[in-house]
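What follows is a set of structures for review.
No lab work stands behind these numbers, since they all come straight from the coordinates. Note that this is a predicted model, so its numbers are computed, not measured. Cβ atoms are built from the backbone, for glycine too; each structure is taken alone.
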Structure P
Amino acid sequence: MKKFYLFSAIAFGIWGQAQNYTNGYFMINEGQFGSANGSLNFIDNNDQIVYRPYATENSNGAFGATAQFGTVYGGKLFVVSKQASDNDATYSAGGRLVVADAVTLKKLKGFNEIDGKDGRSFLGVDEKTGYIGTSNGIYLFDIENLAIGALIPGTDVVVDASPDPYKTLNQIGNMIRTSQYVFAIKQDLGIFVINPKTHQIVQTISGSFNSIVQAKDGSVWAIKSNQLVNINPTTFAQTNYAIPTKKYDGSWGAWNAGPFTASIKENSLYFFPIDGWSTSNTLVKFDVDAKVFDENYLTVPSSAGDIYGAGIRINPKNQDFIITPNEFYYTDRIIRFNKDKVQQSLLTIGNGWYQSMPVFPDVSEPILNASFPTEISLTGVSIIDLKNVVSDDDNLALAIVKSIKSNSNTSSIKAEINSNDELVLTPINAGTASVVISFNSNGRVVEKTISVSSSSLATAEIKKLQLSIYPNPTADILNIKTQDKLVEISVFDISGRQFNVKINNGQVDVNALQKGNYILKVVTEKAVYQEKFIKK
């Protein structure tokens, strides 16, 4: 809610036009309601501010009225505003949804209408599809063709039919994508659990939830006024943890994304307590492993102002806390603490921006970083755990979506991924298949091809394929850990030249090798693995 008039706005950055919109973070701004459209500022890694780079790149373009949510997915920036436009004579409105290139900020398309609903949030679901949260209902979005699609059935159920325009009890709040499902908050109704393949609601978890996040260990956490609720990501079983003395009443009245967030590098949740319209300046931490609250984890100086908008998000690259106080609903600031709670900077952005939330560029590519077989010979059902096969430095690894892209011989080999993120290979007839597995991390995709052969029908035995090498990098000994019988071990350089190394009981002596990058080839009785390692 904004209570003071904006008397000035800075049109262009005092530091000049940004040349690289990936070496920092974006700040989405609501804009002054009634007189200014939403905007975006960029803060680089040295705390230098570039004002309105989106306007600079798009001929004074802006977002809609009260820009409230932003996210980067698949190389695109999605910004959602509550209404399509405001009375802004300087910066032209972009609509309730604006899609731009996340690196250049060039506008790709804008949408004034979302089936007559106001905008709330956006979620990337897969490389082709997104979900738009609105004032009532969730809508499909075609990412490839940049088009708004149909309503997801049942998400527009009327919770409150009050004619009061300020009592929007039908609205959608935050949404998250786990590796298997989408979880979406519906005010005063609960949480929709949606199958992202069929776009159908599979379950509704009843309750007055205010926000939702996914922790580093993959667990799902929703927050109520006086509870944190742990939701099993596949069975949806719930465990409640009472917040000792604080409250989190949410921000439904004038909806924003809210100051509830999770770290992707440590297994912890964080939130600023909300009591009515008042947000505390003292940050609460919840240790997901120990199930312990610290209600006085960090305090923002009162001189910086009151917590505003989404309030806090954690930079995935360095774990800095990016916090957005606002003094007297007028002067916007950004305060940055490092992971050790030491204040690093306090920026006064200016007057009347009304910062809604920080958005972090997606810089890192997903990497196949675990030992993974390239060839498998089946004598029965074989299972490979995919949960830690791919990592992504600035996204949650356990939220990576795994899928079978193709199977060249479905009559001989059945390939599927189960609810535990495991690849299950079943021989049907004698033959060989090339199976391509796709890993989608925040819209960026990496693939792995496996050659799978079968000479017989499946037996009753179920085998799990596992192999790890450690330490990597290494200066002398490389250990190979597997439950399977080792048949052959070879070491090659990047050019393919093979080296003679001493091997003893699963230990490879690489002490004689020069420093550099090498490839370890391991053949077991069940599979063939190729893994890169570094000789220090």
Structure Q
Amino acid sequence: MTETTKPWFKKYEPNVPYSLNYEEVPLFKILEESAIKYSKKTAITFYNYSITYEELLKKVESFKTALHNLGIRKGDRVALMLPNTPHYIISYFAVLKLGAIVVQMNPLYSKSEIEFILKDSSPKALITLDLFLDKVIQIRDRVSTKIFIIGRIKEFLNFPLNFLYSLKTIFSKTPSIPNDFHVFSSLLYTNSQIIDVQINPKEDVAVLQYTGGTTGRPKGAMLTHFNLYSNVKQLVAWTTNIDYGNERTLIVIPLFHVYAMTVGMNYTIAVGGNIVLLPKFNLKEVIETIEKHKITNFPGVPAIYNAINNYKEIDKRNLTSMKLCLSGAAPLPIQVKQQFEKVTGAKLIEGYGLSEASPVTHANPIYGENREGSIGLPLPDTDAKIVDLKTGEELLPGKEGELIIKGPQVMKGYWNNEEETRQVLKDGWLWTGDIAKMDEDGYFYIIDRKKDMIIVHGFNVYPRNIEEVLYKHPKIKEAAVVGIKKPEIADEIVKAYVVVKEGKTLTKEELLNYLKEHLAYYEIPSEIELTSEIPKSLIGKPLRRVLREKDSS
């Protein structure tokens, strides 16, 4: 790529290169390098327990050897069904150092969802916590997985928290660990051995990241060592104000999600920072953790930032340690961004990515120009263009079409799914399924998911446009818009779900009058439902699918 061919280069910040040199090395190189440079620095903080980089690498080496002794070899899959605890980070890098493949799994999946992924990926081992033991015991005889490793939260807690946790579990209904299962903490005492594994970073898969498919069945995006390493290097190049060895990153979004894995964990390890883990989102705890640990980086999703904005005692809190918050996984309403920056003084930057791209492809400049409603510019070495939905021809700036992407972070393909791979990977380009546009300066704007677009009287209606208007209303806390099928109407109708701020009252008539002033007639919702909450995924993404199903039932 050259400056003359890509319009976004002229909007790059001065210290951000157009292109990078990528070493062809395994992803775990980032941990090995930081363990040398920042050996005595804290790598992980988990409540009252901490691990230095030197200690972390030793634990990884011991656990790697234990996995090898259990029969894990290069190319084997190992499922991690873990929340945000040190177990995850240790397991992740131990698996990678054996040349095995991490299978990302949400521990809150239903038994049928767990069974599907285990059957699809056929992992030789599964690592989880005793909290989820009941699910594992129920499905173990229906899958090919034979090695089960069970951890306990108290293994990474110091007194008195470990004692209090033990008391709590005595009265819980957690089943006993079966005799043929392995205990995580015992494996950590294994004497580490040198195990020579040759890894081809561009070919060897590091992570299977499951994502929704066009058929509705999850697909495993194959992310190679090179894909993930490249994305980390791109992010490091993009964030020009790094205080190496001293950054403190709060990770509350789940590590089994590709966004937290890369932007939270891998990025922080690459810069020698301190990862502060919280296993679940509790607003008061998040705010107290930011204050206590003087968090500098806080990757999150719009729902989390919006919750902080609306925290009733936010004026009494000091969150000014934060420098950078990268918002992803869902569109960032403009009002949420502006209010958060006002409250905290941090830079809240909207980016864009998807599981199939490791995940980050676009971000707004940290200190350069941020354009309203834009996902920003393509990262170094990332090409992007907008193409016609029907013909696939590249469109001029300002025109709406499908966003397609090419870059070193784009996946190898889908696991055991050549048909879906052919649909989204064409001549090296990843077809995202997102409708977008690019302006004259190379800033990209997501209009909506192609599948979420609503057709009303022949017009294309995009839920995000309506949601942006709703979020600007001073009485609205949250909003989500969906298209609803009605048997008596050929088109879909637009329906808005709205959560009103605490202490405020809002009538449907008042809201309709407001919308008529800001939307085209065909965009105005035919139905408005005032509700107490919007259903969201674990990472805070509004679940439009659930809302549609609710209306069709």
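Listed values, structure above:
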{"read-out": "If FRET efficiency 1/(1 + (r/R0)^6) of positions 66 and 330 (r between Cβ atoms, R0 = 41 Å, to 0.05) is computed and equals 0.60, the structure in P, Q", "value": "Q"}
{"read-out": "Structures P, Q, by mean count of other Cβ atoms within 10 Å over residues 466-473: label with the highest value", "value": "Q"}
{"read-out": "Given 3.4 for distance in nm of label points 7 Å out along Cα→Cβ at positions 146 and 178, calculated: source structure among P, Q", "value": "P"}
{"read-out": "For 0 (helix-only ellipticity at 222 nm (-39500 (n - 2.57) for each DSSP H run of 4 or more, over all residues; to 500), calculated) the corresponding structure among P, Q", "value": "P"}
{"read-out": "Structure from which 69, 58, 48 was derived, Cα extents along the principal axes in Å, options P, Q", "value": "Q"}
{"read-out": "Structure (P, Q) behind the derived value 122 of volume of the Cα convex hull per residue in Å³, for residues 138-225 alone", "value": "P"}
{"read-out": "Mean count of other Cβ atoms within 10 Å over residues 26-33 - structure with the largest value, from P, Q", "value": "P"}
